[in-house]
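Asker: Structures follow.
FYI, it's all coordinate maths here, none of it is from the lab. In this text, all values refer to a predicted model and were calculated from it rather than measured experimentally. Cβ atoms are built from the backbone, for glycine too; each structure is taken alone.
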Structure I
Amino acid sequence: MADKKLHIALLFGGNSSEHDVSKRSAHTVYDALDKDKYEVSVFMFTKDGFLLGNEDSMKIFNGAVEDEVVAEAIKDVDFSNPLANLQNLSEVKDVDLFYPVIHGNMGEDGTVQGLFRLLNKPYIGSGIASSGVSFDKDLTKQLLTLHGIRNTKYVVVTPETRADHPYKKCAAKLGETLFIKPARQGSSVGIHKVANKEEFEAALDDAFRYDYKVLVEETINSPREVECSVLGNREAKASKLGAVVVPEGDDFYDYNNKFVDASGVVFEIPVELPEDLTKEIQQMSLDAFRVLDNRGMARMDFLVDENNVPYFGEVNTLPGFTNISLYPQLWAVSGINYKALIDELIRLAIAEFDDNAKLHYDFQELGSEKLGTGLLTDEDKK
């Protein structure tokens, strides 16, 4: 009798600015999953957070117009049911593992990880707290700084504190040229490079469309954008490094370069760097993976200045898996092909789940209540 196939639920989409990126990544993962080993069901979160069932999600995979499929799927849904958005999960039985390919909001911020935890199933990637912290650029930088991992200087601006952080004050502290970044967005959405008051104010206006916490960050002179892929759980390994050279005139590796038109981008995979610099970036990547308590995978992004000093940029806990995505490409040149990488991520997810199952939760009955003196009685509260 043949071994039972592992049933994987592949989740993608989401109500984030990276919705379409997620669809492209998920389709690539779906095509690469070995159907002789895995039974695969697919579920797409719509832009409004409703989870489509396997049949409707496959229609979108196969080219159907998303808005039309969604409209038909939700027309008879009773949204007074508190579980309406998730009701289609019950379409399939005996899911063995969840594979989220949801970039950005809801996918990388701990939200969907909380769902998997409630369902008590293995899932690929970092846990709830790790995902939430790693998705927040401010919290990430605070932890990295606490543990001595070099990163760029910055200030946090919110709508309430905006008046306290005018361009002149930020420029005096961080330099005249600045980056404006929403704290909780991915794929370079809402990021701007500014060099005067007018650009600064316009960039803040745009960044606040995506998050109410925004980073104003110093720039690095003549930076090289270098990436490192990390794979593992508590014991992890770092890939060879890659670099991205954007077209002349582009300020940084933005959303268009990443997902729309990469024809002008030069990828150096692997990139040739001095050995000591390569080792430093790989070690910083592993240190950050440990400090942030990441699991499974992460892509670490760095800026290297003109003096070959690396600065940690950000971590991506569910990095892109499209045909031009750096995470799988870096592992390919490091000796792990795409299919083998997916197999390893699945193995790591199951291992992490089994490891966590060994933890104990002791429950102690309270018995009769005995109160201390000085507390208000029920009579006093009237």
Structure II
Amino acid sequence: MGDFGVYVHIPFCRRKCFYCDFPSYAGEERWMSRYREALCREIAAQGCRCLQEGAVRTVYIGGGTPTALLADDLLAVICAVRESFHLTGAEEFTVEVNPGTVDAKLLERLREAGVNRLSFGVQSFSDALLAAIGRIHTAREAEDAVRMAQKAGFRVSLDLMYGLPGQTLSDLKDSVARAAALGIGHISVYGLAVEDGTPFARMEEAGRLHLPTDDECGDMYDYITAELPAHLAAHYPLDDRAGIAGHSMGGHGALQIALKNPARYAAVSAFAPIVNPGDTPWGQKAFTAYLGDDKHAWRDWDSTALLATARAQHLPIRIDAGDADEFRPREIRCETFVDAARQAGYRVDYHLHPGYDHSYYTIASYIGAHIAFHAEALGLGKP
């Protein structure tokens, strides 16, 4: 198997955000210690098995909200990972963080335990929007938590969202500016998707969810893909070489952005992308909500359909997916894209990995290969 990554899931939250359909549970504190005990046993068992296959390079503890656990329980999980997988050469150990669940003492203990990167789910720096989506923290608390993490010596990434109820382009620009002012080296911006079974889905069905219009979401998208990179280039020492990558619907986003803007990117890669949303149940629901019922109009936002008109055959493409992905083949149909791309003359490096699923474990295991793929396309040599 070679070098690989470890993903550990903590399925607890202080409160479930209104948009979230991830496997996570609020108000279930009574199960936390028992879950920690069972999880540590599983980590030990998997460590014995996996160490025969290769070395761990990355660890990602996600959720849910890992920092919703009692500090001693979270530290026990981290210790189990370090001991069971013999983490002597791991390059990155990440924990997902909700800004409303950390303080300086916890950050100090995480750093002492060997965690070197924190991924903050902030989503917005507007208190009104944070309340509207069910977050438990304020904008000021998010800024304070990030500064505490930086002071403690962590590398920090930060997630934002667009297309939120009541959100404007000005709101998004303000959030990006406040994130940039914190000196964040990695900012991810995700579009809202209204998922079945969530409070937002129930509000939408009742006519009480007031989302930005298609044009307003389009303006936010244009800002993220065009204006934001220009803003970053004007303020940071960047050059014009760029690659783009993503996971799941973000993988589809990376593919369609690159196909629409082939002169801007040297390469594109994706993990488990939804490559033809116009022909899948989830994609059809999303396209109908955002683009209307005209299926012809969907083709401009469907990466497989774009292959026929993009004229981007010079663009190297890499796709990785797992054959145990729970969304195959209902939503994830990578072979459809790969076959169409190769027939149209594109170079596609496609890898289907036995036993891998849709989780961050797959990303963590193969992110190194994607970085090397982009480095070669950008003329940077091997990382």
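Asker: Determine which structure produced the value 3.7 for distance in nm of label points 7 Å out along Cα→Cβ at positions 68 and 340, calculated from the coordinates; the candidates are I, II.
Answerer: Computing distance in nm of label points 7 Å out along Cα→Cβ at positions 68 and 340 on every structure in I, II gives 3.7 only for II.
Asker: If you rank structures I, II by distance in nm of label points 7 Å out along Cα→Cβ at positions 36 and 148, which sits at the top with the largest value?
Answerer: I
Asker: In terms of relative contact order in percent (Cα under 8 Å, 6 or more apart), which of structures I, II is highest?
Answerer: I
Asker: Distance in nm of label points 7 Å out along Cα→Cβ at positions 92 and 156 computed as 1.8: which structure among I, II?
Answerer: The structure behind it is II.
Asker: Could you figure out which one of I, II the value 20.6, 57 for Rg and Dmax of the Cα atoms in Å was computed from?
Answerer: Only structure II yields this read-out.
Asker: Given that distance in nm of label points 7 Å out along Cα→Cβ at positions 108 and 364, derived from a single structure, equals 4.2, which label among I, II identifies that structure? Before the final figure, lay out each step's value.
Answerer: On the way: I: 4.2; II: 2.7.
Clearly, the read-out refers to I.
Asker: Further question: Tell me which of I, II gives -12000 when you compute helix-only ellipticity at 222 nm (-39500 (n - 2.57) for each DSSP H run of 4 or more, over all residues; to 500). Kindly include the intermediate steps, with their values, before the conclusion.
Answerer: Values: I: -9500; II: -12000.
Here the read-out was taken from II.
Asker: From I, II, which structure was distance in nm of label points 7 Å out along Cα→Cβ at positions 4 and 212 = 4.6 calculated on?
Answerer: I
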